[in-house]
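Below, each structure is written out as structure tokens.
A short reminder: the numbers here are calculations on the coordinates, not readings from a lab. Quick caveat: nothing in here was measured; it's all calculated off a predicted structure. Cβ atoms are built from the backbone, for glycine too; each structure is taken alone.
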Structure I
Amino acid sequence: MDIPKSYNKDLQWKPANNRNYVTCQFIPYDERDPIIKGTLTSVNVQLDYKRPKRIKREKTVLTLFQQKNGVKYRAYQLEAAHEDNKSSRDNNEDIYGCHEHIGEKLQLVEQEYPIDDVVNWFKLFCNKIKLDFTGNLPQYSLVEHNDEL
């Protein structure tokens, strides 16, 4: 999480395995050596947006994964969900609303933006994981994608 990272390509929303979600994924560049600037092959950034289709609630989930021995681990995750929506569990306690996971630690966060404002949630996420993102992340639009409400 502390390694300075960058990514300069435009992102595109694609269907996820769960048909209510759309997703973007990329492997960021290592900013520790500005000359080489290779990819961080063991790191993956994933953006998931739950469209308000069957269940009329949207959700934004932004995750930094670290891969060790071929297994993907969540290093950091920022989840934007409505306050009355059960969004996670911590031990035996239900968690409602916006929160973040730092490794195995979970803590609530303030709702900074509307839940469907993926672009601004992603900017906040980038600040937290030291990612300089200079590409374009299109705001997901139900109308442009012919989604039913």
Structure II
Amino acid sequence: MTALFGFIAEQEGLRDSLAPVRDAPDAVSALRAWARHLAAYHPRLMTVDRAIDRVRHADPDAARHRATVDENQFRTCRRLAERLHDEGRLAAHWTVETAADMLWGLIATDLFERLLTGRGWTREALADHLVAFYEATLVKP
């Protein structure tokens, strides 16, 4: 299943989608790029994510795939939180740990599905509102 992660990542252009996050000139720009990446990339994989999630408790390969996805997502969230902190932009009530946890927790298929399908948001609207939410919540004014 970790081969599945690599295959999906390659087919869906994960590396290219994350390039603006990696290459951002500052932490806030990286956070904005992360929101835009999530809004563009995650919806394309919601069906696969749901299928893996349904069987991961009974299928060790699916569980390994889910763990690989979670580890990769959390590592990026942690880097974003660290960068905000290192650049003095992390809002006072957050630590690197809690900011990383929150960023990771918000990568939830239910959240994306509710907004995109249930409420009819476009991916562009999702990206714009994620940017606004992340900045208002995590970035020091």
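Comparing mean count of other Cβ atoms within 10 Å over residues 26-33 across I, II, which structure shows the greatest value? Ranking I, II on mean count of other Cβ atoms within 10 Å over residues 26-33, first place is II.
A value of 0.90 for FRET efficiency 1/(1 + (r/R0)^6) of positions 34 and 98 (r between Cβ atoms, R0 = 25 Å, to 0.05), calculated from one of I, II, originates in structure II. A value of 24 for relative contact order in percent (Cα under 8 Å, 6 or more apart), calculated from one of I, II, originates in structure I. Can you say which of I, II returns 44, 31, 27 when Cα extents along the principal axes in Å is computed? Traced to structure II. I have -2500 for helix-only ellipticity at 222 nm (-39500 (n - 2.57) for each DSSP H run of 4 or more, over all residues; to 500), calculated from one of the structures I, II. Which structure is it? Matching structure: I.
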